[in-house]
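K.L.:
Pasting the structures in now, so scroll down.
Nothing in this text is a laboratory measurement; each read-out follows from the coordinates by a stated rule. Note that this is a predicted model, so its numbers are computed, not measured. Cβ atoms are built from the backbone, for glycine too; each structure is taken alone.
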Structure 1
Amino acid sequence: MLGDMKTNTQSLAIRNADVVLPTGVARLDIGVRDGKILELAQALTGSYAESLDARGLTVLPGVIDTQVHFREPGLEHKEDLATGSLAAIAGGVTTFFEMPNTKPNTTTRALLQDKLQRAAGRSWADHAFFLGATTENAALLDSCEDLPGFAGVKIFMGSSTGTLLVPDDDTLRAALRVGKRRVAVHAEDEARLRWLAETVPANRPHDHPLRRDVESARLAVERLLNVVAETQRHVHVLHINSAEELDVLRHHPARRFATGEVTPQHLTLSAPDCYDRLGNNAVMNPPIREERHRRALWAALRDGTLTCIGSDHAPHTVEEKAKPYASAPSGMPGVQTTLPLLLNEHAQGRVTLAEIVLWTAQRPAEIYQIQNKGRIAPGFDADFALCDLQKVHALQTSEIRSRCGWSPWTGVHMQGWPVITILRGNVVFRDGEPIGAPLGQPVTCGTPIDNVGK
């Protein structure tokens, strides 16, 4: 039955599946019609045009990755919307939120609409795009809130890849006062980063956590939440990377307005080992830090201080990363490997499947109030990652779908892999290959709520 599956089907029965629900795993059938989950039962009552026998596979909601850099327009030699979204569905990701630090930066309604047009007919996954805040466009930051496919506003408090920057509290305050959507924030203190750049040598990758130290991250999160306390604007702090930031998030009076995200890289790598093994390929902003921080990040996920996991997929070419440390760009690919890394953690007994679903699907949907995404339940979009939890495999270079062509986890054996990806009831990736044509559509977000994950 699986071999006869068509793309763009009107109805689909997924039978004999081990379905991951918030309460645990249950053997159920899933009935899908017109892209939505119609039934979830031990035996379906409806009639369906197509059937997929999922015996031996575990079904999770499709991953919602709320932080990717797909580099289009202007940097397509690293990635574009087609290759990045193909890497997404290869990894069980069915929805992505793309960042604004492209060339040109996405800072106006017209530029955001341009990205939506570029994605039409080319994106393999559903999608939304961020508008970048600058010192000049604060008054326009609510200009896209009526658009499907608008994720929200992205603020860079510290300089990273690209030129977007909101370095001071006055500009930050002005940006947070315009609009209603949750604001995603790269929180590093620009003044401290500039001072560190002048005082700490840039000789090798191991210097990176010193040149972007813990205090630059802690101070930025504290500054951000102080302004949030004034404006009562909901914010989402990206790639939390230190125990000290977590202390601020836990105890600040404005914590009900703030959610926090962590990357798989910060959860699975630690210094100095990652720099010994990977060199510049381990360099990202903010940096991978020592083991005590990695352990604190896991604990914060479990107690709700951190709300979700996002890949921060930030590809650069092999040649760019091979430059001397001081000249090499920061960032690494990750959208294809987030789910395998977490399934491997499950295989080692360190996380449950329900936790993986919570952190990669349910909570991202709650944070951004994404309509009809993030759960396996009647009425929700039929977005699924069908996974073989027994499959042990090492990612090969030939399997990497990102245009950059490399991964920090090439050759690393992991147990548990997505083998079929379904987007709104359509099989879009199977047996290592995309199926049919790209079907990705813009998603609709809504007004944020307090205390997500608390």
Structure 2
Amino acid sequence: MVARAVLIAAAASGQGKTTVTAALARKLVRAGRRVRVFKCGPDFIDPMVLARACGSPVESLDLWMVGAERCRALLAAAAAQADAILVEGVMGLYDGTPSAADLSREFGLPVLAVIDAGAMAQTAGALVHGLRDYGPVAMAGVVANRIASAGHAAMVASSLRDIPLLGTMPKQAASLPERHLGLVLPDEVAGLDDLLDTLADQLTLDLAVWDALPAARIAPGANDAPAVRLLDGARIAVARDAAFMFLYPANLSTLEALGAQLDYFSPLADEPVPPQATAVYLPGGYPELHGAGLSAGRRWQTSLRAAHADGLPIVAECGGMMALAESLQDKEGNDWPMAGLLPGKVAMQARLAGLGAQAMPTAQGPLRGHTFHYSRLETGVPPAATTQKHPSGAAGEAVYRIGSLQASYFHAYFPSNPAAVAAMFSRSAA
């Protein structure tokens, strides 16, 4: 199968990368194409929106966290199954170590540059040529966002010289809504599919132009060795609802590849930990938006305290950790009692408290991942370990261990070290 592949990038955040990626994905799907979308770098919310746009799961690509070989294997598998591969970049094209530009060069993905042309015309050419030549990177073309008129589009096109203007988007009357950690969750947006269809209609990119792009040539990566089933017989209870939505699909597939069976429960619906569970996973999310509901839930809190008392391994990441503190203060200043497994209180703040790639030390080697949060934890519990920031090596997030509980603001990417993951969810290690 012949697949066209591009990396959709920009000069900075806020230029419309996700909007253009979602619009193009939906446009291609409506034209009968099989589309796979990836997100560059650590992210939870954009992939949910992009999955809604294309109708298939969206995996992360990152040369450090995911690793070059796994990235190659994911892209090669997509190229064998799809007509189109879209990779949404992160921040600006050259931001980060590694950057979206590094990913572009590693796998020969030409860049489709998104520019916010709302307050410029011919200067667009200088911007795009700088994006292309600074690295350099191969440039497939440009999509100009927030174009005011046909004349405006013509000025932008003429300024690009040898780089084609492949498409435009007008100023949008309705756009994908955002909040403090990024976009709003898809299920919270009324009429999201109608909005995605509208964005696809507004994108002027001609499909014949898309079909004229060079086909992707992605060599298959080394086959992953079959996972040793270190969690055979394990039943892991995974919290999953509107308050606990931030997890990588690859984390769940890694647990299953290790032999675990996954049972889902909803703390927000006051569902208890399933009685057959041998371990519990509380991923991140938005508990601060659901303080009243979580605080009122007695069954989920009681069941977690009982699981902890019984020595079941409990892994709590970011929002999961926040729900296990003694109290959670939301942005309005309301204090909500939580499960209380971790002494201390959590408070939301306006300023970003943690961001970036990090690795957690374990007996099995480093477990890679990231952190991104706007809250702070005040606790007298000393950290059992501290993550390391990438690439500086500076101290990152505290990792707390109380009995069988491991809690941190750190979000782990499980495929980076399956043996360490198996240990975290094993009663013997806990």
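K.L.:
I have 22 for relative contact order in percent (Cα under 8 Å, 6 or more apart), calculated from one of the structures 1, 2. Which structure is it? Before the final figure, lay out the partial values.
P.N.:
On the way: 1: 22; 2: 13.
Label of the source structure: 1.
K.L.:
While we're looking at this one, here's another question. If mean count of other Cβ atoms within 10 Å over residues 209-216 is computed to be 15.4, which of 1, 2 is the source?
P.N.:
On the way: 1: 19.8; 2: 15.4.
Clearly, the read-out refers to 2.
K.L.:
Given that Kirkwood radius over Cα pairs in Å, derived from a single structure, equals 22.6, which label among 1, 2 identifies that structure?
P.N.:
Working: 1: 21.8; 2: 22.6.
The read-out was computed on structure 2.
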